[in-house]
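Participant: Input: structures, listed below.
No lab work stands behind these numbers, since they all come straight from the coordinates. Predicted, not measured: the structure shown is a model, and the values here were computed from it. Cβ atoms are built from the backbone, for glycine too; each structure is taken alone.
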Structure 1
Amino acid sequence: MSLNSAIYVGQVVHQRHRPKKHALKYRVFSLLVDLDDLSALDGLKWFGHNRRALFSFRDADHGNGLPLRSWVNLKLADHGLPPAGRIRLLCYPRILGYVFNPLTVWFCQDAAGQPLATIYEVHNTFGERHSYVLPQGAEQAADKSFYVSPFIDMDCRYEFRLTPPGEKVRVAIHETQDGQPLLYAAFTGEARPFDDATLRRLFFTHPLMTLKVTAGIHWEALRLIAKGIRIRWYTDRKGRRETPAARIAEPQD
């Protein structure tokens, strides 16, 4: 089975520069899913598309409820771009039905196979999502317009740097405030085949990885609080004053 999809095994790192230095590093892996491969991937023993499986991918975890290709093309049209040809997304899988994706990166190509745009879909722990659509050739940067961390203000800017999927992939974000470096975050991974053998191996080398992502968010929050980093409160859409750590998206099957 020849696929354009792959699995990238590597690590995620964060380095906070101020007001207190803070760093973390975790071993993780991400799926690179070509939307055109989903029916073939659904035939794997350990992977399911929109169904129960050891590892799974659910359309509802991304976009806004529309079919994923339709959602992507609407986002592109909002920025004056033509419909995409090939669409791939880099994300965590559901493992035993659970996932939290802080960031999903969509790689969009035009009908001729040339890079068209990148969509950075950010999720917070309130179950909310926001997408930054950056056309190819434009500055890979955007002002922050979506609440994510209870320890970072909204008046920030993201600068994205990508190594497109190949033998390796790298997604790096430099976050600045008042023009000064605030936070560096990156995922770097090496490609593995998207097959049952790789999935079975990863289940044992990265046990319950997606649950550990959520646990890691809370652990690092406690470390920041211990360092005296001030919490930035969040008001949700119902006017309630909370922090993202107060509510985590529930597992779904």
Structure 2
Amino acid sequence: MSSAGAGRREGTAPGPRGMSPLRRAARAEWGPLLRTVRSALAATKLRAIPVTLAAVCLTLVFQFVQNQPWGYQPVQDIGSVQAWEHLWVALLRTPLSLFVPALDLPVWGALAQILVVFGIAEICVGWRQTMGVAYLATLAGTMYARIGIWIGPESPIGLPDSDKYVIDTGPSAAVVGLAVFVCWRYRAWVTCAVVVLAMLVEVVFIKNNLAGKEHVAAVLAVLALCGVWEVWRPRKPRGAQRVTGWEHPR
């Protein structure tokens, strides 16, 4: 029997040339990202995502407190954003608003989004960039609400005046912004395009309201950041080894 045949009998995995086109495309799209996440979790387990775990715990605390008779108003005072309020109040509350779950949505959805997307981002790009992009995306939504109300409902990108009383909290804008950012960093172009397209479809066909349009605003803000980064970041020499966010000290 030939050595190649013996190798197949012993369970030797086929090389890239033996892969189907779909599997090869998936490997090219997600391979570097999945290897980074898997390596970090295998090496340090949950210690790889301390900021993500802290964010999950903070969200749980806010959820518990705001559902108590004595706790709703304090949570609103420190983490609730509404477009009718003074801008400086909204800016002060925006960072914590990211971790205040929306009262009309199940809290497990917010927790799952934070754990998965924030966790992947923290491993892949580091906690500083994760929190910076999350805040940028959330702030973009906060600012869009004011601009959209000023434009008015006559425009497709505007909002009705009644939306200025909508309580604007939750991690969803940060989640979609981080998804786009991580895909850009790891050159997962198809996934990035799918996320952007999904946000546009959401606004046009599913959720043509403040939340849906804030998601688009978050995506546009992060895409602008990625574009600036592409133009201004220093170029690596040819053949330089790629360093992932997890390999950088955080």
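Participant: When mean count of other Cβ atoms within 10 Å over residues 42-49 is calculated, the result is 13.0; to which of the structures 1, 2 does this value belong?
Facilitator: It traces back to 2.
Participant: Which one of 1, 2 has mean projected area of the Cα convex hull in nm², as calculated from the coordinates, equal to 13.6?
Facilitator: Computing mean projected area of the Cα convex hull in nm² on every structure in 1, 2 gives 13.6 only for 1.
Participant: Quick one: helix-only ellipticity at 222 nm (-39500 (n - 2.57) for each DSSP H run of 4 or more, over all residues; to 500) came out at -20000 when computed from one of 1, 2, so which one is it?
Facilitator: Structure of origin is 2.
Participant: Have a look at 1, 2 and say which one yields 22, 20, 14 for semi-axes √(5λ) of the Cα gyration tensor in Å, for residues 50-169 alone, as calculated.
Facilitator: 1
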